[in-house]
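Visitor: These notes open a run of structures that come right after.
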Structure I
Amino acid sequence: MKRVRVWDLPVRLFHWALVVLIAVAVITQKIGGNAMEWHFRAGYSILALLAFRIVWGLVGPRYARFSSFLYGPSTIVGYVRGGKEALKRKYLGHNPLGSLSVFALLGVVLAQVVSGLYANDDIASEGPMVKFISKDLSDKFTWFHKEVSVNLIYLLVAMHVLAIAFYYFRKRQNLVKPMLTGDHEVEFDAAPANDSWTMRLLAVVIFAACAAAVYWLVSLPPQGV
């Protein structure tokens, strides 16, 4: 068996930071009151992370790039019908089903965060972008934020966990360990991801820029001020 670096450190940090921040956002929303301040901070941090992941999906190492796991319908169907060993050899990063999960989660979490910027609770809390839209439109964003996208996130997370369990118990593939160590153990030659300190420094610069952009966005003054 050979160890191949598949998940670079920035991707791994993004993954686990997103897990923690989503948990914080859910818990603080349930608590309410003063905890909502942390709910907003978690939301802003998630937005910065998502912006970073989008950029990293374009310029990052081979397995982090969206182009490496963007599959057509025929490939996805072939993966579902194919045998375990052939599929394991062909897909070292995200497999076709995994890619659907990744794109769905990124899209739904992004929708959740963006809608939160325009949401209100009719009491004391409201998103930083509410000042730019009407109350009626803000209420629609609030409904989507609280009733639609959040439930989709719960569903996708549950499916993600079930998929991990299925691969572990039925296919004997540990999908969690590579996201911790970055390495996959394979029986064939494969090109490793570029996880050099140069790339890591580039990731820091990109994330800092994304965080600054989010800070600028949520700090915009009302129109006319």
Structure II
Amino acid sequence: MTLNTYNVFLLDCDGVLLDSNHAKTEAFYRATESYGHDKANALKDYHQIHGGIARQHKFKHFIEDILEQEFNQDLYESLLDKYAKESQKGVQECTITPQLIAFLNTYDTQTKFIVSGGKETELDTEFKRRKLHHYFDGIFGNPRTKYDIINDLSLQVEKSKVLFIGDSKFDHEVAAHYGFDFIFMYGYTEFKEWESYCNDRHIRTVKDLGQLI
């Protein structure tokens, strides 16, 4: 099974390129565990349901809806800082997903963009550290949303045949919004209802990138 009919690949990072979903989830818990197990778990659950959405939105939700407080900028920035430290540590320790390098080498003529909910500067640093940076034509993340990123890439994707590979409901919603073909990679997803969601919508699924070679 090959994807040579596509000109452009849009690739989510966590759960598609890196086996990092668990590390990110634990980082949300650790950043808020001083507020108690129940509240930290509530944020953890919210994060898993809303995979692919930027951390800024999730910590705003934590303050206003879980802690039930008025938004506090100092608290917000403190939580973001704690999360970033925990997340970076976990991501550095995680592995790449199976057959990633083989996949990238197989489709070396396609334009490949990382479109992630993770922080762009952290993504750039991590892929340079792993010596994977050169495989991609662009590495993009928050503070821009995935919609913003694709809008900014419009000149490069509007006349191309585009495939989005992701592991969250949100990834599929973004792809559908732009009319892109979509493949759901389930091997490392934390979207618990992925199977019924994909079956109901006739979404093609793969366990890992090796199944696309």
Structure III
Amino acid sequence: MLKHTLQWRSMFTGIIEKTAKVIGVADGPKFRRLTLALRADDVKNGESISINGVCLTAAEIDTPGEIGFDVIQETLEKTNLALLQPGDDVNLERSLRVGDRIDGHFVQGHVDGTAPLLRQMSDEREWRLAIESPLHLRKYIVPKGSIAIDGISLTIARVDETLFEVALIPTTLNLTTIGSRPIGWPFNLECDILSKQVVHYMEQIAKPESA
């Protein structure tokens, strides 16, 4: 009789719960410790939390009102976490639990790349951001598709050859950091997992069979 073992990975929805302030940045052996001003509540060591869309593990919660996270070099090189300094705010989301409502879309906390903010546009109707579309991710960025930007689940409003736009509602502007980022800020991008799976499958079946 075959036995199957289920392996669960942390998942998120891109619905930011709160922002927190960075109060400490310290380099350790082969990692950087980020300390956030954050009440532990029921957070335990080893629990996964999305910080600016990056799945990190709570490494130290011994000091009341503070939680430390260790970030390895690869993550620092591929995300905007390396830019964080004391006083900066970050977007936070706890991992999904069985039975939770999914109001955004499935987000893994695995950043696909960063892309700079090109311009901000606002009028009496809406607020939009234009973000550069990285060449290696353009095949996943489609009109009305989902994307996580610094951990925020957003719908792609417009796609051009080299950029895409997202429209922001007041709630998103009020509850996240996205509206306060300066031009040039490298947003963490995670493309929709369904788009990535479909594109990967289609690319695989389109490959010529080996002789």
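Read the figures in this text as sums done on the coordinates, not as results from a lab. Fair warning: this is a prediction, and the values are worked out from it, not measured in the lab. Cβ atoms are built from the backbone, for glycine too; each structure is taken alone.
Visitor: State the single structure among I, II, III that was used to calculate helix-only ellipticity at 222 nm (-39500 (n - 2.57) for each DSSP H run of 4 or more, over all residues; to 500), giving -13500. The partial results should precede the final answer.
Guide: On the way: I: -21000; II: -13500; III: -3500.
The read-out comes from structure II.
Visitor: Out of I, II, III, which one gives 4.0 for distance in nm of label points 7 Å out along Cα→Cβ at positions 23 and 199 as computed from the coordinates? Could the numbers behind the result be given before it?
Guide: Working: I: 2.7; II: 3.3; III: 4.0.
Here the read-out was taken from III.
Visitor: While we're here: 32 is what came out when relative contact order in percent (Cα under 8 Å, 6 or more apart) was calculated for one structure; which of I, II, III is it?
Guide: Here the read-out was taken from II.
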